Structure I
Amino acid sequence: MKIGIIGIGNIGSMLVKRFSINKEYELYIYDVNKDRIKKYEDENIHIEDEISKVYEKAIFTFVSVKPNHLNDVFDKIKDLSEENRYIISTAAGKTLADLYELSGKKNIFRIMPTVISNSGLGTTAIAYNPAISENIVSDVKSILSNLGEVLEIEEKKFDAFTVLNSSGPAFVAYIIESFLESGINIGLSHDDSLKIVANTFMGTLEYLKNEELKLSELKYMVSSPGGVTIKGLYEMDKAAVKGSIMKAIEEAYLKNKKL
């Protein structure tokens, strides 16, 4: 399968990394910074010197440049035929309608990956022109499965998805950091605290999944009457921890809608 990637920044380099694992894919890549992409060239990755060459050689072309650079890309391919060619945009805040107008094309997908897709454990949202055939949609979802889960959602929900999925790792890191520093505060070394907290978070998620437990069920399983855990939960509720997290996510969501 022939895949193009235009723009090898944070998202583009992640796409190259994940897709290059599959030797059935032939990649054609372009970046304005030629030195940045020299390291990628091998038998399955071809470095192109023009945007138009990537689009012409690939069936599926990922456009992973910043939104303010989309015009620079689409100006180079506007006049090229889109027969058997599909554009997959990662640009935040650009709707399918925006992409149709900017590119002059209709064979377009809009996706929103996340930094943790680097590990193959992310979730990628996808929306697309409903006129595109089911076979092509299936092919694109198959490609995106190299990044983790693929979630088809209504475009109007992309802002909410972006906050939970793309901003989410920063929020989760903040919460983990709070646990880490709490461990140091009560006498553990940094390394021991980090190991305990990391295993606790990963183990909790795995346990919930394997045992098919609801979050509240696990919470009450661990809480003994008058015990240590329920005391900690009481203090969190008293400090409105849950409400503060919900408010932070809501404000980030509202900010994203204004972009």
Structure II
Amino acid sequence: MNETPIKVGISGLGRSGWGLHVAALGRVQGLFEITAVFDPDPVRQQEARAQLGCRAYGSYAELLADSDIELMVVASPSPHHADDTIAALEAGKHVLVEKPMATTLADIDRMIEAAEKNGRLLTVNQNYRYAADFLKIKEVVASGVLGDLLLIRLAQHQFRRRWDWQTLTEFGGGILNNHGAHYVDWALALIDDPEPELLAHLVDTPLYAGDADSHAKVILRPKTGPLVDIELTHACAFPQQTAVIMGTQGTLSSTREEVRWKYYKPDE
């Protein structure tokens, strides 16, 4: 265990900053220490001081100027990810930025360039990549017991209504940006093609108060290998499997809680 905890700053104490990152860092005490946070809401600032015992700032500039911070967690709204990340890198901080990494490819390129220029580490919080169900899925696929893969079907089905900033396109909202980042990441890890052909259909429905998509269908067609079908929706009251993978020798079916697979051995 690291004898000196890494000192962490958190930008944004919303659903991700407070609900995910503060909670996660609290589970690995001794490795990380929340040194300071930024949120424009004075109530959130006071909660952080009282519950975390850290410094709390009302501006991002103040957080950047805190010389104790080694690692910056950028959990601000998506349109701010690029500029907030670049500013932190230029201030000498390593950065963990919440997904989606940014709202445009050009911004992502700027972020990578800033990390390289300043000699800092930059990574994205693709936490589903390390989820127990996906690690088992990768293990089964890599074992070859399913044979040659024919179809990968991934889905996130929920029945819910939202009215926060992630329902607005001006803030980079929508189910594809919010949840699709996880499942596209899964898909790219399971196929041997970093740039498959992409077909997408986004639907703006009355499920959201805003104008962003609440239902999305994405098809990825690699040069070789299985077709990938990704479905994301907040309109399904009867959720189906998170993953179904069909191969020439077997099938895998999983939820977030359970992974099952059935196959035959052609030589037996």
Structure III
Amino acid sequence: MSQIQIRGARTRNLKNIDLSIDKYKIHAFVGVSGSGKSSLVFNTIAAEAQRQMNATYPSYVQNRMPHMEAPLVDSIEHLSPVVIVNQKALGDNRRSTIGTATDINPTLRLLFSRFGQPFVGYSDLFSFNSPNGMCKTCTGLGYVTKFLLEELLDYERSLNDGAICFPTFEPGSYRWKRYVDSGLFDNDKALKDYSQDELNLLLYSEEIKPPAPLKGWYKSATYEGLIPRITQTFIQNLSKNYRVTFPILNVLRNKKHAWIVKGIV
């Protein structure tokens, strides 16, 4: 029972292959194109596992499912249910995982919410994509984006001299004007001479209406600190090179109270 036993596999490129595969281990099938990798894994092992699974359904259900022929093989023993994952890329959605793409995650969430001990809540509490279950620090992504202020700002320069070292914030640019025309700063003053309140205003301010903007300021415009503006405008498209793994939630990406459910009884 600890091995899948395959005897006389003749599907497609296979030439009467006998094979024993250990269960509960990771296996990789390698070889040149046309050597029979897909014929063995998908068209023999997975196909027979799916056929056997379908045979357990009531006849009413079987009659409405695609009919599957048995693969060309003398025997396959000790098969387990399988999940076939398409080899194409999952896409650019940062919340897509193998679990979400194969619908394994919803099943696991139900399992832990119904049978896990102690009971902490319903299945959405185990979802890193749900506001009820996601970590509030990383919003369920498993990583946070870290701003290096020494790289973002040149403290020896003023705003007019290009103190903001982020692309598209160069002097003369549209985004640069949102800061120098706000009337909130001395544009010729080096950032190293800013007070802490001025730096906080430059970096972290929420959206506000400047009380005395300069002539170039649009009447309908609002001011917002560098960090929230860059976060909203650019962070969604940052590559992994700019991400910092969130050290605690790298695996589960859930709220801490979901972690205490240890066993299924």
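Below are the figures for this structure:
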{"read-out": "Which of I, II, III leads on Cα Rg over 2.2 N^0.38 Å, for residues 123-162 alone, largest value", "value": "III"}
{"read-out": "Structure responsible for 3.8, with distance in nm of label points 7 Å out along Cα→Cβ at positions 139 and 235 calculated and labels I, II, III on offer", "value": "II"}
{"read-out": "If helix-only ellipticity at 222 nm (-39500 (n - 2.57) for each DSSP H run of 4 or more, over all residues; to 500) is computed and equals -7500, the structure in I, II, III", "value": "II"}
{"read-out": "Comparison of I, II, III - label where distance in nm of label points 7 Å out along Cα→Cβ at positions 27 and 131 is highest", "value": "III"}
{"read-out": "Source structure (of I, II, III) for semi-axes √(5λ) of the Cα gyration tensor in Å, computed value 58, 23, 17", "value": "III"}
{"read-out": "Which entry (I, II, III) yields the derived value 28, 23, 11 for semi-axes √(5λ) of the Cα gyration tensor in Å, for residues 107-186 alone", "value": "II"}
{"read-out": "Ranking I, II, III by distance in nm of label points 7 Å out along Cα→Cβ at positions 35 and 67, the structure that comes out highest", "value": "III"}
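FYI, it's all coordinate maths here, none of it is from the lab. Owing to the predicted nature of the structure, the values given are computational and were not obtained by experimental measurement. Cβ atoms are built from the backbone, for glycine too; each structure is taken alone.
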